[in-house]
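In the part that follows, the structures are each spelled out as C-alpha cells.
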Structure 1
Amino acid sequence: MHASSSENLTALESSLGYTFKKKALLKESLTHKSYAHEQSRKHTLFNERMEFLGDAVLELIISEHLFNSYPEYTEADLSIIKAYVVQESTLARTAKDLDLGKYLRLGRGEEMTGGREKPSLLADAFEALLAAIYIDGGYKKAKEFTLGHLSERIVELSEKNIIFDFKTKFQEAAQAQFGVLPKYVTHKEEGPEYKKTFEVKVFIKDNFLGSGKGKTKKAAAQKAAEQGLNKIMEENESNV
C-alpha cells in the first residue's frame, strides 16, 4: 500500500521540512485528476489548479533569488538560468529526491503505466506542493522550501557557466564552417496557455543539427543551439 493511501504523510512532511496546518491541502497537491475521476463521490479535488499557482510562485521565488544573488548578470543571463532551474527535468529530479512519487494518489490507468515515475507528473506534483505550502504557510515558508531544494542546482548551473550564449557561438561556428546562418523552426507548442512548452529545431542547409525544449522559444532555441554546437564540435574532432 502506498503511503498516500494510508493517509500517513508524516514522513513526507519530515522530508519536506514543513508541517501542514491544513492536511487537506497536502493531500490535494498529491492528487492526480485520474484518481479524482475514479471516485464515487463527486467534487474530489485534484492538483491542477494548485499546479497553476505553484508555477507562478516558483517563477517569482527563483526570479527574486537570481536578481538578488547575481547583480552582475544581465536579464538574458538570469532568464537562461531560470529556464534551466524551473524546467521539467529539474523539478522531476527534485520530486524524486523527496520521494513524491510514493505519495501520489493516482487512478488505475496511471498506476499501471508507471505514473509514479513519470517526469511530467512528478514536476507537476512539485509545483502543486509548493502552492500548498504557499497557501498554508505563506510566501516566506514557500521560499524556504523552494530554495532549500533548488539553490544547490542554481549554484551548480552558475558554476557550469550555463549562461553561455550558445546561439551566438553556434552562429559563428556555422558561418565559419558552412558560410550560412542557422535556421530555427518552432516544431511544437504544448500545454495550457499559462504553462506552454516549446520545442525548437535548428537546421543548417536543411540538415537537422539539434532540438531543444523550454518554457519560451528563446530558451528552447538556446538548447537547440547547444546541441548543434556540440554536434559540430564532435564532427570536427572525429575528422582530425
Structure 2
Amino acid sequence: MIITSHGHSDVGFVRENNEDSFLVDESKGIYCVADGVGGLPFGNLASRMAVKLFAAMVHNSSDCLTPEELKKISHRVHHDVVECGHLVGGENGIGTTFSAIRLLPDRCLFSHVGDSSILLSNGTGLKKISKCHTLGDELIEKHGPDAANDMPEHYMHTLTRCMGQDIDFEVDIGERTLSPGDQLVICSDGITNMVKLDEINEMMKDLEPKDFIHSLIDAANQNGGVDNSTAVTIRVS
C-alpha cells in the first residue's frame, strides 16, 4: 500500500489560543488528534501531552500491532496526563479528547475518547466510525432520537469521558480492514460542528490529501470559525 497523509491545525476566528494538537508519523504508522477540554485549565498542555506521549510509547513500526496493545498504550497516556494534571491543574486537573489511528499493512486500529471524530471512506460513502462521548449523545443512544427534543443544548458539548480526568472509563478501541482507495480522517469538533459530513465527502473526493485538509479547515473558518479546527487524513492507494 502507498500511504499519503497530511495534518493541519488552525486557531479559528474566535478563540485566542489553539488548544488542539495533532500527530502525523508515517514511519511509525501513527496519527492522532487531541482537543483540550474547554472549562479546564491548560487545555493546550493536555492535548500536546497526549499526542507526544502516544508518539513516545509507540517506539517503531513493529510496535503496537494489536487492539490490546493499543488499548494498553491509550490507558497509559491517560494515566500520565492525569498525573501531570494533578501537578499543574490542582483539584480540577486537565483534560483532552484523544482520537488515534495505528495504521497496519491491510487494516487500521483506532483508539477514541471524547467528541473528536474518526471518519472512514471505503467506497460506500463517508461514515463516522467513532462515537461521541457527550451527555447528549449518550442519552440519545439510550433513549432514542426523541430524547433530543427537550435536551439543553449544552448536553451535546458536555463530555462524559476525556483523557486526564481521574475517573475510571473504557477507551473505545476499534479495527477496520483497508483497501486501496480508502481514506481516513481524524478531526476535532471545530470541524464537525461547522462542516457537514456530505460536504467533507465531496471535498475528499475532489482533492489530494494536503489540499483537502486545508480546504476543510478553510470551510470551518468560513462557516464561523468559532473553535480551533484540526484535521488529519490518511489515503491508501
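Tabulated results
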{"read-out": "Value 38, 16, 10, calculated as semi-axes √(5λ) of the Cα gyration tensor in Å, for residues 116-179 alone, assigned to which of 1, 2", "value": "1"}
{"read-out": "Ranking 1, 2 by relative contact order in percent (Cα under 8 Å, 6 or more apart), the structure that comes out highest", "value": "2"}
{"read-out": "Origin of the derived value 11.4 (mean count of other Cβ atoms within 10 Å over residues 140-147; candidates 1, 2)", "value": "2"}
{"read-out": "helix-only ellipticity at 222 nm (-39500 (n - 2.57) for each DSSP H run of 4 or more, over all residues; to 500) derived as -10000 - corresponding label from 1, 2", "value": "2"}
{"read-out": "Source structure (of 1, 2) for mean count of other Cβ atoms within 10 Å over residues 68-75, computed value 10.4", "value": "1"}
{"read-out": "Winner on percent of Cα pairs over 23 Å apart once structures 1, 2 are ranked, highest first", "value": "1"}
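Only the coordinates and a few stated rules stand behind these numbers; no lab work does. Given the structure is predicted, the values throughout are model-derived calculations rather than measurements. Cβ atoms are built from the backbone, for glycine too; each structure is taken alone.
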